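Undergrad: Down below are the structures I want you to see.
None of the figures in this text is laboratory data; all of them are computed from the coordinates on show. From a predicted model like this one, the values you see are computed outputs, not experimental measurements. Cβ atoms are built from the backbone, for glycine too; each structure is taken alone.
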Structure P
Amino acid sequence: MPHALFERHAATLESALSAIATRGYWSPFSESPSPKVYGETAMADGKAAFDALLGQQFLLDQPGITGWHGGEVSPYGVALDVSYPVCQIDTLVAAAEKAMQPWQQAGLEARTGVCIEMLTRLNRQSFLLANAVMMTTGQGFMMAFQAGGPHAQDRGLEAVAYAHREQSFVPAQARWEKPQGKNPPLVMQKEYALVGRGVGVVIGCGTFPTWNTYPGLFAALATGNAVIVKPHSNAILPAAITVRILRGVLSEQGLDPNLVLLSVATDRESTRSLVTHAKVRSIDFTGGNSFGQWLLDHCRQAQVYAELAGVNNIVVDSTDAYQDMLKNLAFTLSLYSGQMCTTSQAIFVPASGIQTDLGPKSFDEFCADLAAAIKRFLSKPEVACAVLGAIQSSDTLDRINQANAGSLGRVVLASEKIANPEFPKAEVRTPVLLACDAADEKAYMEERFGPISFVVKVADTHAGIALSERVVSTHGALTVGLYSTSQAVIDQMTQATWRSKVALSINLTGGVFVNQSAAFSDYHGSGANPAANASYADSAFVANRFRVIQRRWHTE
């Protein structure tokens, strides 16, 4: 096929390749919902398009449809009532495998161009996606727009850039000549074909159904594979919209749209049948440890890329910007009600307290000051509702209630319910902050997903660093933080994070927070501690999704 889309997006690809090499700030997709960027009517059009989907069957012309299923419950209390096609698994896999052959034959440049066009089309629908993400996950609108739209698209493009770079290292052909002394050399002609590993399955999560889906989706597509998207049961709509847009691009290009398919599971067994199918060769998963470990144990026919639970933590030693540190921590613990895989859960503070620019602060004073900072930050209801969003699941509500009861530690700040005037049925909760001793490991040394954090009293800073390293090595983490004015302490913490293999943020007091991750610059997960066996994104995330098949023959 012609490479018109590759030529159209060549400048974007070159910028993306430069960005992953230099790691500086770059994005082709604006995170601002400004009408100047997306158009004067884009926000209203996106909302209207979302509303038009409610109460309807979501039509996808997929093979093997056996019925319809939905049941998503909006954390905001909005009736969704969307139903989606349920398809026979063997039929989906067979259709996906059939679609792979022309996709591989199209060539690297064509695949890359089509993938970037897909991302461009997704970007144009960022307001539609934002409404779908918001209403299925409980994110506030701005977060749903940014994380569910441009930031997710950035991560997808990052995966495409890595995939293109790794595949471009393989030449299409070579002439091989081996000297034979006085005899004529041995001469062979060799050709190398890039072949996808096989059908990929991407399992979405309930809190970030695009941000955590697009890396694996586009890494698999760009390396020549078909992809079946299996969304979380309560966040199907963002995935369905994505699949429909991608299938539309494929059809326009004369390619088989069954290269991208949606699989809506009616029960756990149907998901297990899909992921253990012999033709499924890669699986991307974000979610809890129980099912994640099941995938790793039982899907031996596939390469599993898994992001699991962890215990993110921060060591507080000292600071020369105490109030700014507290503000940063308050935002970190409040954003999306802590329902992020990068939110800090344990804050290790020396029993003797910390040194600050406002004088020494005892352990109890730090606890009280952090609680006060959170209350100040959320004191305006409109700010609180926008930042906190809504609680995504009843399990999270149960954990909040348990923490509020004091069973996990001394309650420094109790979680409170906030009314959202726009969505009266929304379950909005402020963070709960607990204090405990380092010995109370059963309380803080497992993931308590949601707005639940612990201030943990440790013997001293060195003990805090050692505990942080042990937590990461044993239970995993995606993010670790440190506040210290001592270079020796910073060096010690750096060494600890190298050993435990986790990203470190140092003295964040401005507009960047430990639970934020920037595409093209930050590696999301190291792939080397129990919280994740892969990183968004690096060469390892794409290189094992394709294979090189060669042929050779004698020639003159």
Structure Q
Amino acid sequence: MDVEQLEKYSSAVTLSDMEVFVFPELAYSLVLANIMSPLIWQWRQIDCFKSLQGKSSYRKLMRLRQFIMDEYDFNLDLETWGLTSKARELKRFEKFILPQDIAATNALFGYEGDKYYFDVDIRRHFGLDKYDSDIIPYWKTETVEAMDAFRFKKGYTKRAGECVSLAALYAAAAFIVCGVPLEDIYMMLTPLHSQNFIDVNDGVLTNNRRLVTKAMWFNGTEISDKAQRALRNENATIVAHLTGYVHCFYSQATMNKELYQRFAGKLASYLTADLSPGVFTSFLRSRHHYQKYFQLCRDCHGQAQFLEAEVLFHYEHSSNYRIADSTHEKLLAEVSDEDFVPYELPGRIRCDKLDELLKQQKIDIRNPQGRAALRKFIEHVVPDAQRFVRELADFVHIEARLPAIDKNFVQGVPIEISVGQNREQIIDYLQQLRTSNSTADLAFYAYRDMGTCDWTPFVKAAVERNPVSIEMTSNMSVEQAYDWLSGLANESIYPDKRLAQPDEVANYGRGDGIEKALTLANVIRQRSPEQDTEIVVQRNSVVLKGQNEYRFLSGKEFEKRITIFQSGDINAG
């Protein structure tokens, strides 16, 4: 590999957010790595999924949501995978993307986005204010094995992962467990978030551990408002798909252009709602400070009774019933009679009259005529009616800031995987595709398949980008670090011919002998960079040779000789 290839392929191992941004094909390589993993395929045998055989993909997605919410935590601990520096990362990637372009799109390098979302200092927002201003987190993306191994990490009782990890997990699981074709799954990365759009029914968005349907998107709850923040306030930097990617800065795109256009249209439809009584109610639920300008009317034995809108929303908050759906009357039945009055409340708009207006005139809040009609109806009660209407228009329509379509779309050898294939067939197919499709090839590096991959990128990543193991052994001598590693469980979080990185060994307190030897090599290289280090693997025996020799046991059955030179060059024959 040349220097640039080595940087990309080693990035497929560590998968930091910055690496994925610079090498956008890595996002989908991780999805493919998860699809190759046996772990998600085992979910098919869990009773809650077996019972849904023959059901729709949408029904299975809703069950998948509950499973992931039950089994996984969202992890945003900035120190999980250690810290690096702005200067180091900018220097590392200057051959690939200009520093000012990185600063324009990455929150930790200067990007501040929309003022609404970044109304606090960005470093304080992420808890980085306790460090020097140059220090930033690695924010590595986890494979499904690394996510599952969080249960071994101190302070965790469940599996866990950050947003990109969860998006990749959802994409793979939607395909394997729910039978959603990969062609219908689109990854979207923004400077601070990652989520998927799944083209099922009216569309489904993944958001960390949750799924958000179109109805949920516009229900006005606090959870939905939080789910909207990325698409409302950030530019999408990458859209990744089975057919390729579109990047905000790169002039060349590899995704199928027609599918990208289709995705943009489907997403736009998902992010737009007609102004119905139900949507208007959701707006008031979200913007509760406007509730005081509205009242509800009900018929009680032929007599009109009136109720302050905010009172009914208060009842709704602790009820299973909702204001603007088929359970509306049941909710009203829960309201105390004392909260109703027999006269129309002054200074408030009657919601039944507003409903009549919306149904009769079919107001389109997105055009000037519709906004004028609504403003005229409310301005005698609502102060700054123009602002009210503007906020309502923003509520019913979000304009996603996707990468521009004026790219040079270059179609390579496509990846064609169907829901009818089993895991072994998919792995065999991707193996055959490696020489003609770089995303497929990189997937095996993300998968950590050291039986078929060049070891040089893996070792480079191990001794250059694993600061947690360095920090964890900072108060130990090399001999003490060896003793500590020897005392850890001698088992890898990856089965078969796959290997963990040093920080995975350190975080999860376990590792095969090869993984432990690489962890100790990382420590030695940090302490004595002028020293060459050699690791000799002979099936079950692993010997690390430096100033002294350190022995470990391996169950991986490899035969390898790895030399890490003081220059940084690596020979992994």
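Undergrad: Tell me which of P, Q gives 29.7 when you compute mean projected area of the Cα convex hull in nm².
TA: Numbers: P: 28.4; Q: 29.7.
It traces back to Q.
Undergrad: Given a value of 8, 31, 31, 19, 9, 2, 0 for P(r) over Cα pairs in 10 Å bins from 0, in percent, for residues 269-476 alone, point me to the structure among P, Q it was derived from. Could you put the intermediate results ahead of the total?
TA: On the way: P: 8, 31, 31, 19, 9, 2, 0; Q: 7, 22, 18, 11, 11, 17, 12, 3, 0.
Label of the originating structure: P.
Undergrad: Ranked on distance in nm of label points 7 Å out along Cα→Cβ at positions 93 and 437, which label among P, Q comes first with the largest value?
TA: Values: P: 5.4; Q: 2.6.
Result for distance in nm of label points 7 Å out along Cα→Cβ at positions 93 and 437 over P, Q: largest is P.
Undergrad: With FRET efficiency 1/(1 + (r/R0)^6) of positions 157 and 541 (r between Cβ atoms, R0 = 35 Å, to 0.05) coming out at 1.00, pick the structure among P, Q it was computed from. The partial results should precede the final answer.
TA: Details: P: 1.00; Q: 0.45.
Answer by label: P.
Undergrad: Tell me which structure, out of P, Q, gives 18.6, 55 once Rg and Dmax of the Cα atoms in Å, for residues 29-188 alone is calculated.
TA: Numbers: P: 23.0, 84; Q: 18.6, 55.
Corresponding structure: Q.
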